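K.L.:
Structures follow.
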Structure P
Amino acid sequence: MSPLEKMARAIATVGDGNDEGWRNYLPEARAALLAIREPDEGMQNAGVEAASNIFGGWADEGQVIAYHHAMIDAILNQEPRP
């Protein structure tokens, strides 16, 4: 199950009490992802800190933001299963 489908199912569960109509919530799921595509300062700082710890040193903020964009864009470009 793709992250987009998971998000749509979660929104459907809140809205309808179950996830049976999850496809109806794909626009809301996409809108939520677009809303978080640009990281705020806290997200940037957390990403830089995590990258610094993982890679054992300095991490470039611009690269961390590019990674974040790439991951969100990958989700947005996925087609939900039939």
Structure Q
Amino acid sequence: MPKTEAQKKAIAKYNKAYYDTILLRVPAGQKEKIMKYVADKNLSMNAFIVQAINDNMITDSSIEGLKKLADFILTGKKPTDSSI
């Protein structure tokens, strides 16, 4: 059953309130490769991209924390923030 105009309006209002939109451009042909990859993994393209971003940010954060811990161990100098 098609959505009514009221439903479409409510969905748009909800999305505007709870989500940010990011436009992503990829080289020609890359979209199809990504679509096949995520279909094989049973993911949506959005879920895959969000997961990739979050995984990368966690990795970077972990690496930075390890660097601060190593610096503390080697120098005895306490980091200026509480990230470890």
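Every number in this text was worked out from the coordinates using simple rules, so none of it is lab data. None of the values given here were measured: they were computed from a predicted structure. Cβ atoms are built from the backbone, for glycine too; each structure is taken alone.
K.L.:
For distance in nm of label points 7 Å out along Cα→Cβ at positions 20 and 60, which of the structures P, Q scores highest? Working shown, then result.
P.N.:
Details: P: 5.2; Q: 1.2.
Once distance in nm of label points 7 Å out along Cα→Cβ at positions 20 and 60 is tallied for P, Q, the winner is P.
K.L.:
Still on this structure: One of P, Q was used to compute mean projected area of the Cα convex hull in nm², and the answer was 10.1. Which one was it?
P.N.:
Q
K.L.:
Continuing with this model, one more query. Please state which of the structures P, Q yields -0.53, -0.70, -1.03 when log10 I(q)/I(0) by the Debye sum over Cα atoms at q = 0.16, 0.22, 0.32 Å⁻¹, for residues 4-51 alone is computed from it.
P.N.:
P
K.L.:
Quick check: 4.3 is what I get for distance in nm of label points 7 Å out along Cα→Cβ at positions 36 and 68, calculated from one of P, Q. Which structure matches? List each step's numbers first, then the result.
P.N.:
Working: P: 1.1; Q: 4.3.
Comparing all candidates, it corresponds to Q.
K.L.:
Rank structures P, Q by distance in nm of label points 7 Å out along Cα→Cβ at positions 12 and 28 and report only the one at the top, that is, the highest. Please report the intermediate quantities before stating the final value.
P.N.:
Values: P: 1.2; Q: 3.3.
Across P, Q, distance in nm of label points 7 Å out along Cα→Cβ at positions 12 and 28 peaks for Q.
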